[in-house]
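Each in structure tokens, the structures are laid out below.
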Structure 1
Amino acid sequence: MNILLVEDEPPIADVLSRNLRARGNVVRVEGTGRDSLLALTEAVPDVMVLDINLPDLTGWEVLRRLAPADRERVPVIVLSASPLAPSRVQEFQPAGVLVKPFPMDALVRLIEEVTPEPAVDRGASHA
């Protein structure tokens, strides 16, 4: 699975990316909102894990700037160090929300829940 991890705190980004890679994922790490938007123009990930408190744009602003097609095809899990305002969650409707600190298994489980199953190639039928 291809994951875009947007986290500006290097120790957190390192722990999350190492754990996700250890589970067989390809992880691209970006530390700013602007860099995350640029990354989305270069490749479409299976899921984006987005910190709300970034140094340049908030995670909410990143979501606001995403193209509608990207919002529909890329599930977004938002991370925050503090509880999120229910009005913001309702406005942007992320696929998932985690408040730091959280167990790694919670993130892995949430990623599995919000990403569609890959298409299974059942092969051609032979008559």
Structure 2
Amino acid sequence: MRIDKYLWCTRYFKTRSMATDACKKGHIKINNKSVKPSKDIYTGERITVRKNQINYELEVIDIPKNRVGAKLVDLYRKDVTPKNAFANQELLKFAKDYYRKKGEGRPTKKDRRDIEDFNLNAQDEIE
């Protein structure tokens, strides 16, 4: 089975064209080698999928005939993603929310002045 079809069948991508685009961009690797969407996969291979800034690592257990339900996905792949990959995602989420909340718009004049003062103070400390 083709890698793009496998990733679509095991519900890593919503559409097959999204899986194909990910392969073309180099986000999909088999045994640490970038692959084309037409690459055939076999049982026992390790797939690395870069999605949402997380490197998912999968081991192919079996090849499905069609797209499978979410409850049956574990019959066809084994997820061996390290737990620290998800911890890094949580830290990234907190870093984005630190300064401005979503929907607050552009920085105000006061925000700009505070940023400039901070940058000036940081440069003084460096020198």
Structure 3
Amino acid sequence: MFRIAIRAHFDAAHFLRNYPGKCSQIHGHRWEVEVCLKGTELSATGMLVDFHDLKRTVNQTIAAYDHNLLNELPEFSPENLNPTAENIARQLFLGVRKTLELEPGASLVWVKVYESPDAWAVYEED
């Protein structure tokens, strides 16, 4: 089994609705994002997925988040999800999976989102 991963980042603000602490106030983060793929077969060039293609897809996915107030995005509206690291990881997972073209036998494993250097959340599906 092969695994590859890339790292990207975006800068955005958010606040947590119905939260009893200071994170209920608008504040910002440099969100670090890691995306991991796995697969059993390599292409003729010896790659699971070209890093360039994976980076392009991830950067396109996070572009909608960059320099925004996440609470104002449709997926994090009051009727939908609170923009927690957990929910951001899931939304990015779904966006990358929807856009990235994978060879047979390759799959998206997880997306990890760092809110700070020592606090992160991972979303993966069984």
Work out the source of 171 here, i.e. which of 1, 2, 3 gives that when volume of the Cα convex hull per residue in Å³ is computed. 2
A value of 0.95 was derived for FRET efficiency 1/(1 + (r/R0)^6) of positions 45 and 69 (r between Cβ atoms, R0 = 25 Å, to 0.05); which structure in 1, 2, 3 was it taken from? 1
Can you say which of 1, 2, 3 returns 25, 56, 19, 0 when P(r) over Cα pairs in 10 Å bins from 0, in percent, for residues 5-60 alone is computed? 1
Relative contact order in percent (Cα under 8 Å, 6 or more apart) derived as 22 - corresponding label from 1, 2, 3: 1
Given a value of 0.30 for FRET efficiency 1/(1 + (r/R0)^6) of positions 13 and 109 (r between Cβ atoms, R0 = 25 Å, to 0.05), point me to the structure among 1, 2, 3 it was derived from. 3
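Each reported figure results from applying straightforward, stated rules to the coordinates on display, with no laboratory input. Computed from a predicted structure; not experimentally measured. Cβ atoms are built from the backbone, for glycine too; each structure is taken alone.
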